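Every number here is computed from the coordinates shown, using simple stated rules; none is lab data. Every value quoted in this text rests on a predicted model; they were computed, and no experiment measured them. Cβ atoms are built from the backbone, for glycine too; each structure is taken alone.
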Structure 1
Amino acid sequence: MVKKEFEVYSYEEAVAAAEAEGFKVTRNKTASWKNAGSPISDKDLKAFVVDQMNKEKLTGVPGVGFIVVVASGSKDTRERPYTYENVVTEGRMATERTFEVRRVDNGELVVSLAGEGATKDAAIKAAKEAMLDVKADMDIEVVYRVKDGKNVIGHLKYVPSINAEKGRYIFLGNEVATF
């Protein structure tokens, strides 16, 4: 028997969390769980799970089970769930020119050149050398970066609605088969 607890905002998120761990949720058994007296202790809970798995004929099926809602959650319904704080920079923002070689297919950074030796010719040479290992299409980009830690211009802080609350959901079922 497997018992996994999830603290999320909705039943749908609990199902998604269980499936992300490799389990298949077949039903919501909250009503049956409450009718059985809401067992929480290991012995009573195990008897409840065995009984429900026998009723659903899922005893021998690996990786399946059901979810019980102990305390339902409520989603964040704010349209703008954030506060913005502006950061005022003093003085001029000094920039530095860098050359970046990135893969075309996924945008992964392959080579970055900055400082005195950062020239277009040096970037082309570095890209040609990297081609021996990467073996993919690449772009060479000129990027200007702000120096001296003045690159932050503001902060967004997450502020959920007052009624947003995580619920407690328990997945109960069979263990996932391993090979």
Structure 2
Amino acid sequence: MKRFATLLALAVLPLTAQEAAIGARVHGLVPMGDLNELTNRQIGLGAACFVSVPVGGGLVLRPLVGFQFIPKGDTVALAGTKTSVASIDFMVDGLWYPNEDLEHGAYIIGSFGGQQWHVSSIGDSPSTLNATRLGLSGGLGYQFSPRLGFEVRGFWSPIDKTLTATGLTLGATMKF
């Protein structure tokens, strides 16, 4: 993960001389599939810090560092066991504004990068799983003002052979 973060920083460094802006994203996380069964429908939270770099033609690159957390919930298949899930994310968002107005309007998001997952269970069947995997997400956003935006995304990451992280996030972005 350290190598990926270093390469990401080096790749973005030449772009920072352009009209880059630092920002943050906060989001709620609705787990689906395997995560839903592990945490018994617990809603999670996440946050990220990013650098928004316009590259022209309505395109924006947004490298970010973030985290997600789903609190302990009763594991559906294992009575007496509670499981929490967390990740640290090193991702790059690609945003496309069809109207080429980066300060107002709708945009499409695609994202990829590395995620360090931590799955921890306590109770009758305690266990811990740590894995670094590829993460993908995509969705739609709307820029209300030059500083404030709203995003809806779906995400996917294969944590383990028998466990895939999927879900939806709803969040807000703020550029400083």
Among 1, 2, structure where FRET efficiency 1/(1 + (r/R0)^6) of positions 40 and 120 (r between Cβ atoms, R0 = 30 Å, to 0.05) as derived comes to 1.00
2
Ranked by relative contact order in percent (Cα under 8 Å, 6 or more apart), the structure on top of 1, 2 with the greatest value is 1
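State the single structure among 1, 2 that was used to calculate FRET efficiency 1/(1 + (r/R0)^6) of positions 24 and 152 (r between Cβ atoms, R0 = 35 Å, to 0.05), giving 0.20.
1
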When volume of the Cα convex hull per residue in Å³ is compared over structures 1, 2, which one is greatest?
1
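With mean count of other Cβ atoms within 10 Å over residues 32-39 as the yardstick, tell me which of 1, 2 scores highest.
Values: 1: 13.8; 2: 19.8.
Structure 2 comes out on top.
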A value of -3000 was computed for helix-only ellipticity at 222 nm (-39500 (n - 2.57) for each DSSP H run of 4 or more, over all residues; to 500); which of 1, 2 is the source structure?
2
